[in-house]
Every structure is written in structure tokens, then in C-alpha cells.
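S.K.: Several structures are given next for inspection.
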Structure 1
């Protein structure tokens, strides 16, 4: 019975570690691959209970195990991606193991239940995720302006974007962050109907009028975005891009909110949360 509990504990702990690694590395691994990797780790840990398998616990074998699990549990399309995931996987293991021992030391517990060990591992993983996200957001905020490329209907325009946490505008459908764009910078790649809009007085009728007059390849992109404070209006007209490109990385299907703001030094406003997907 002890072996069964030990196996279940290791399986769940391994799965939490692999899932945490997948989140941090932005590796969209399937649940099947994650459970397969966790199962391999569980089988390896069970061998530790038997003296006949001591050879498997040498340093080279442990290195081989983490290489195999990284290969099986994650989607890696290149050697660079594999090495990046491997490095993150290694440090996630160290962090979760270290924080777990710290919690055990602070609580003074000597007898630990399976559920408690799993809970500690889960909490450590959540804490690590938040720490990682905070560090990444601070990194983006440190550089407040970015060169940005916007692509709509296969037409591109270059912009200078300000990173601003005050931009809280979100698309009501996808719930994703909206990029505020100085509309006159997009007029060269948008139909002239957009130039006729009074962006300070956007309403459902004016948006419908644009939808009726433009081609289908543009009309399906148009969005109505409710907002409390921008352009002194209750609505902002948005348009879905093919993608935006920041730091050489494409973010597809981003909604662009058209505004008439005019500031020196930048013509777009980015929420740093949007950059977290890079």
C-alpha cells in the first residue's frame, strides 16, 4: 500500500512541476504529453525503493532522465527551444524542491501526508509563476517605448508604442487587451470611410455605417469597444489586425482601438500585459 501512495504522490508532483514549466516557457504541451512525462518520473522514483536498481541513480542517469522527460513532455520544434525548456524545467525543479523544504522546515512537521506534499508543491508552483510574471512585466516596463509594426489585411505600418499600465481597454468578446492607436497613422492602410468618422462621437449607427460601406475583408474585423474614458465617448471603434509585431515577435489578432490622440514621441499605447504572450 505504501508503494501505491508513493507512486500517486510522485505522479501528481511531477505533473505539477511539468505544468508549471509549460506555463513559464509558454510551451503548449498537450495533457497527454505532460502525464506521460510525469509517469516516467514516477516509475524512476519507484525504482529508488529497490536496492537492485542503484545504478539508475548515478548522476549521468539522472541527467539522462531529465533529458528524456523534457523531450517527451514538451513540444520543442528546435534545439534552441529544447534547451530553453530544459533550463526552465531544471530551475523549476530546484525552486519547488527548495521552497517545499523551506515550508517543511518552518512548520516543523516530521510526518507529512501525501495531500500536504502535493499542496506544498502546488503552492510553490503558483508562487513561482507569479514571481516570473512580475519579473517579466518589470522587464517590459523598464523599456517604456517600443517600435511596433501593425499589419491589417496584409498591409503594414510602422509605429512607436508607449507601454502604459493605465491602458485598461479590453475587447469585450475576447477579453484581451486593446492597443490604442492614433487613427491618422492607419488611414494609409484603411478605407477612406474611417477618415470620415468623428472619433469623439462614436455610436452604434456610425460604426454600422462604416461596416455597410467597406469590403468584407475589412468589415468582419470591426469591433465596438465600450469604454468610460477615451475620446470623451462611450464607444471606441476597433479593428482586428492580422498581427502586431513587437521586439521581432508577432502577436496575432490584436484589436486596435482608434483614437484621435496626438502625442510627441509615440502614436500607440500598449498594455504591458499584452507583451506577456511574447
Structure 2
């Protein structure tokens, strides 16, 4: 009997330990991970070098805006931010739009009622998308008559992108711009005065500039960036300097941007 009573607490401890370990193992599996919402950042160039009222530009930009809203707004909590690119881009946020349409619980519903609820949800979400796209296009058409149109601080947009990723969003950024950075301060680029003469020079400049700001934007590798240029396919290299686009592609990649 002594041997029995000595073993019994040990057996209880062992069983209790297994239950405890099992509970600890199972707990994470039963937790529901919070959804990652999408944040679409739209940067509209409001400097003198871009005329968004040209028929080709309006058509191209409107189409791209409709597409990005359609793909970026999928669930409640997904958002679109609109920023204006000019001399003071850092303070250029113009719109912040968040989707609120929710499907809701369908527990206990018949298949017919579930289908009706889904249709209602889809219509509500599409209505929000349509409204968002219209507001962005409206921003596109508003002229910038202030002195801020004399320069374009594209690099300042990186702060907004980096910040959004840090908030836990899945971030896609779209630049509706000719990408002509034009800042007169020391250590900045003014592509109006001195554009890169070749892709090779653009690459050298981009890598050099990236070294000076590397580490400031640790979250950029989790973002994707797309440039929507305002040029017709037949535009000459004098109008659409491919070396400028190359500069930004290299700079973004050097800073670790996930997709360009």
C-alpha cells in the first residue's frame, strides 16, 4: 500500500502535467488571428509639370483609380488615403476613406436568405467603392494654384508609406506622377534642372541617395509601389525621360520595397 500511495500522487501530477501541456498547446490554435486590413495610398502629383486635365491623362488615371479601388477595398476596415505631391507633400493628405460594409453573421439562415444577405453586402460594398473612386477623381481634377506647385517632394511620400505599414496594414502605394523630383535644398534632387542623362547615371544616383536614407524606412519591404505615368505611348524621351523612372525603381529596390 505504501508503494501505491507513493505512486498515486506522481501519476496525478503526470496526468495533470499532460493536461496542462495539452491546454497550452491547444490555446493558440483556438485563437482567431485578427484580420489584416488593406491600405491603398494614392499620391496625386499637383505640381506644374503634370496636367491631369489632358484627355489621355484623365482617361488613363480614371481607369487606374477605379481598378485600384476595386482591388483594394474588399472588406470592412480596408481604406484608401489620398496624398497630394507638391512642395509640402508631408502635409498633403487630402482624403482618408474607410470601408464599413459588413456581411454579418448568417448563422441559422436558410440558403436563400444567405444568398440575399450576400447580394445586399456586395451592393453595399460596391456603392462604397464607387463613392471612393469618385472622390479620388474629384481630387485629381482640382487645380493647385498655390506656390506649392513650384516643387515636387516625392521622397516625403516614403514617410506615409512606412507609417501605414507600421500600423499593421497591407500597403500598396500608387504614384500618379511624372516622378520628376524637384527640390532645391542641399542633398536633394531637382530633375527639372538636372535630370539623369542615362539609366546608368540614374542607377548611380539612386544607390548613392539610398545610402543616405537607408534605415529611416524599415517597413518599406512590406509595401508595394506602382508608378502610373501621365505619358502617351508615343511620347518622346525628352518628355518621358526613362532614366527618371529608372532612378525611382532602383531607389525603391535599394530601400527594400517588396514590389515595384
Structure 3
């Protein structure tokens, strides 16, 4: 399953953080998960996870192997940064100048990497063809909105164009840096002109948590994941918020599976009729 995580607000929405948290929570359920981005280089992923890809680092080696046609999909985890037994991150160093090669590897990973879930942090611009491409490939789109009112107003201004990008895709909406005393879900929905109560009720929230930037700024995001597993007082709410997002993703995955089974049954019946 390909999960695209995107924020139409781009600045300070925390889409990369949410993508990383989603990957961690999926892996805690023994689901093999790969996190990657869409741009040629991600300062955020490298910094948050403390990834130091220099020279002939494994990620750079995979670029060469894919380019020469010598890569084996079962060996992909060997070229990624391992967070835990079920969670890998693929991110190249900024010294890699061959952007086309990075795009080729991203396509290679999305098309057949041996993972249950591939989480894509969409860090390219809305009008970038790579953004439209990964959204077309995604089975599910997680839309991250910063819950500050001024940012919600800016999103509403571009909402029509953004909706065209994710048309017909199952969506999970996440209000990040959430504080109901500042802006409730109902208030946010009103600002962006969403009126369906059932839709609003499905919106997820990730409450403001100072340990997220604390760990990210120190390259210790994996430590945060460990603390979430322990459900400490500092991370209990964060673990609950993230699990709510995962429940929505799994619900969507179940619906997709049911639909595919139904379509397969219809195809079989059609063939039987023709015979």
C-alpha cells in the first residue's frame, strides 16, 4: 500500500513529522514499512533520523545499482537506514547531483520494494509533476493541515486546485499542532468550508507536543518512537493520536481489498458467462 503524506500549506505544517510517525506506528504492528520522500533530497529526513549519507553510502550505492540494472528487490533493505526491524528510511545525501537517478530509484522502490507499506513524504511543490505522479500512485492520501487559523485561511485560498490533485482518492485529514482551546475541529472545518459532520468527525488530530521538535532537532526521532511505545506521560497522547490515524488508514485498506475482491469476482463470473 502506498500512502502519500502531503500538506498544501507546505511551510511549518509538519507533514514530514506526520509521515515519520505514521511509518513508526505501522511498523509497531509488525507491518514492514518504508519511508521516502519525493524530492531529490530531504534535509528533514536526514536531520530528524540522524542519517549521515556520505560518499559511497548504501543509499548512493542503490542509485548506481538501479541505473545499471543490477539491483535486487529483496536486497533493498540493505541500502536503507534501519529504524527498527520493520521500519526503514530511504534518503540520499545532498551531494548526489543526479536528480534523474534519484527519481528512478524512487519509482523502483514504489513499484516493488518488499514492504507492506510505503509512506511517501510529498515534499515537492504542488505544481511539480512528481507531486501529481505520486498522488496518482497512492492508495491513500494523508492531508496534513496546520491548525493555526492564518494557515487554514491560506489553505482555503488554494483549496480548489489542491482538491483536483487528490480527486477520487481516499483521504485522511490530520490537524497538526492541535489545541482545542485555540482552534477546535469544527472551527477549522468552518474556515475551510467543510460542512459534512461525518467528514469532520473523521478528521484526526495530533496535539502539540514539544518532544517532537526536541527529538527532530537532535536527530533522535527513533528515540521518540521508543518512548511512544512505552506510553510515557510525555508521549501517551501522541501515541493515541497516531494510532487514530493508523486506524483510518487500515480501514481504507480494508475497503480497497473488499472492492478488489468484488471486482475479481465480477470478472470471474463474466468469464464463466462467456464460456
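S.K.: Hey, Rg/Rh (Cα atoms, Kirkwood Rh) derived from one of 1, 2, 3 reads 1.21; which structure?
M.R.: 2
S.K.: Given a value of 25 for relative contact order in percent (Cα under 8 Å, 6 or more apart), point me to the structure among 1, 2, 3 it was derived from.
M.R.: Answer by label: 3.
S.K.: Okay, next question. Thinking of 1, 2, 3, which structure, once FRET efficiency 1/(1 + (r/R0)^6) of positions 96 and 224 (r between Cβ atoms, R0 = 30 Å, to 0.05) is computed, gives back 0.90?
M.R.: Structure 2 accounts for this read-out.
S.K.: Taking distance in nm of label points 7 Å out along Cα→Cβ at positions 192 and 248 as the quantity of interest, name the structure among 1, 2, 3 where it is greatest.
M.R.: Max of distance in nm of label points 7 Å out along Cα→Cβ at positions 192 and 248: 1.
Laboratory data are not the source of any read-out in this text; all were calculated from the coordinates shown. What you are looking at is a predicted structure, and each value in this text was computed from that prediction instead of being measured. Cβ atoms are built from the backbone, for glycine too; each structure is taken alone.
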